[in-house]
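Rule-based calculations on the coordinates, nothing more; no lab input. It should be emphasised that the depicted structure is a prediction, and the values quoted were computed from it without experimental measurement. Cβ atoms are built from the backbone, for glycine too; each structure is taken alone.
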Structure P
Amino acid sequence: MNETHTWRKGEELSLEVTDLNAEGEGIARVGDREVELPLTIPGDRVRARILKPGRQPAQAAVLEREVPSPARLPALCPHYELCGGCAWQDVDYPAQLQLKERIVRANLTEVPGERFRPILGMETPWFYRNKMEYTFGPDLTLGLHRRGRYWDLVDILDCRLQSPLANEIRNAVRDYARAHAWEPYIKRTHLGEARHLVIREGKRTGEVLLNLVSRSDALPGVPELAQEIRARYPAVASFYWTISPEKGDAIKAHRE
């Protein structure tokens, strides 16, 4: 008979991840109990703090990775530890495909196993994303939300999801914003102007579309920025300026 385990909130445990749930979170088993461990994979042994002991599975925060899974490897991106833009970058790509297949199967339990086919992976699992939305933050950072902390931003200098060209363009827009003393939009106060930069690439055509989003049309020097960017980067086929005064993060154009 399995032993029933009870824990206190805040209790720390050493746990070995043996499975994934349907959302891709790691699962450790202790007796007849399960513990959900975010950003872990089977084979990891972690030090964790119990947050919600009464739930099944219990929820915990990972404090330290004591022993990494054999599938772990160093992340290529210099921002990976803080940035919430992607996950599993520190997992060997063939292992990623196997883990993703497990998640699909867990979500499609009524589909007969013989109907599944192996996932077709990419030749090169880098620089593949055709659209990214970056956010302006304090001190005119331009990046992505920090993992698990919505209000914080990571200033992105070298993202490995979009192409090197997209990285150059984003960094050039940031430099221009700082040189022209733009005021970043602050959601808590609904003040400031510069909100987002969207970069979309046509992977077959090589063309790039930029969409700069501000709270109003008071952002200085935008037409000049468009001219400068298009002169420096001929692949930029279009540059949009979207006015979005809404408080929410969704880009809703009032004018373009």
Structure Q
Amino acid sequence: MSYVSPVCVVTGGSQGIGLAVSEKMSANGYRVFNLDLEDFARPVEHGQWLQCDVADTEQVRQCISRVVEQASRIDALVSNAGIHFSGTIEQTSEAELDRVFAINVKGAYAAIQSVLPVMKSQREGAIVVMGSDQSLVGKPGSFAYNLSKAALASMVKTTALDYAEYRIRANAVCPGTIETPLFHNAINRYVEKSGANKDDVVADEASQQPLGRLGQPEEVAELVLFLAGGKSAFITGSLQVIDGGYTAR
């Protein structure tokens, strides 16, 4: 019997944590389909880019259909695409709130909803949603993002319960402060507004973590790989924190 590579769909897999996940899954035998607006920041072996705006539910559905047409199965979905917005509730316009939810929440909704039929027919599948430490705790000046990540925690738990009978597992990875392009972009915006020194700001962020450093995308990718595979077969509906101890305080 010939070996068939397992298939993984990653949303937002072109840079940062998503790219690290795409590379990790590929290196461990998965055929990776990346749904993102732009191509991989660097080549990914066994990786294929499908241009997609995850805020557009119909685009997501069409891309998932293309994956099924090409690969005939989907073993894992990593719903990673997301954006950050800084601001209190008073500083967040309705349009800004809608944009964060369109990408962070509705994007995950569309991806999960689209892969469920093929996973149900297979009677197995793993869904990994990229949450945040803000899925568990509040942070000041992060109203819209915090709200969206809390919503993803609920999405994972209800999906896990609704589809356990099909052996479809759903879990969330909840990173703390990870050194990604998203992190540096947020720091750059803060520095522009405040006039602070970037090196000092980054050092301060690192010092707030009990382990005394920032997390790396590759560390998050290792946890995603574990949750997507058979070694985590009895784990579902969980929020897996990877935050250097930040939420333990």
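Using the calculated result 2.2 for distance in nm of label points 7 Å out along Cα→Cβ at positions 91 and 107, pick out the matching structure from P, Q. This figure was derived from Q.
Given a computed value of -5500 for helix-only ellipticity at 222 nm (-39500 (n - 2.57) for each DSSP H run of 4 or more, over all residues; to 500), which structure among P, Q does it belong to?
Derived from P, not from the others.
When Rg and Dmax of the Cα atoms in Å is calculated, the result is 22.1, 73; to which of the structures P, Q does this value belong? Working through the options, I get structure P. Here relative contact order in percent (Cα under 8 Å, 6 or more apart) was derived from just one of the structures P, Q, and that gives 19; the source is Q.
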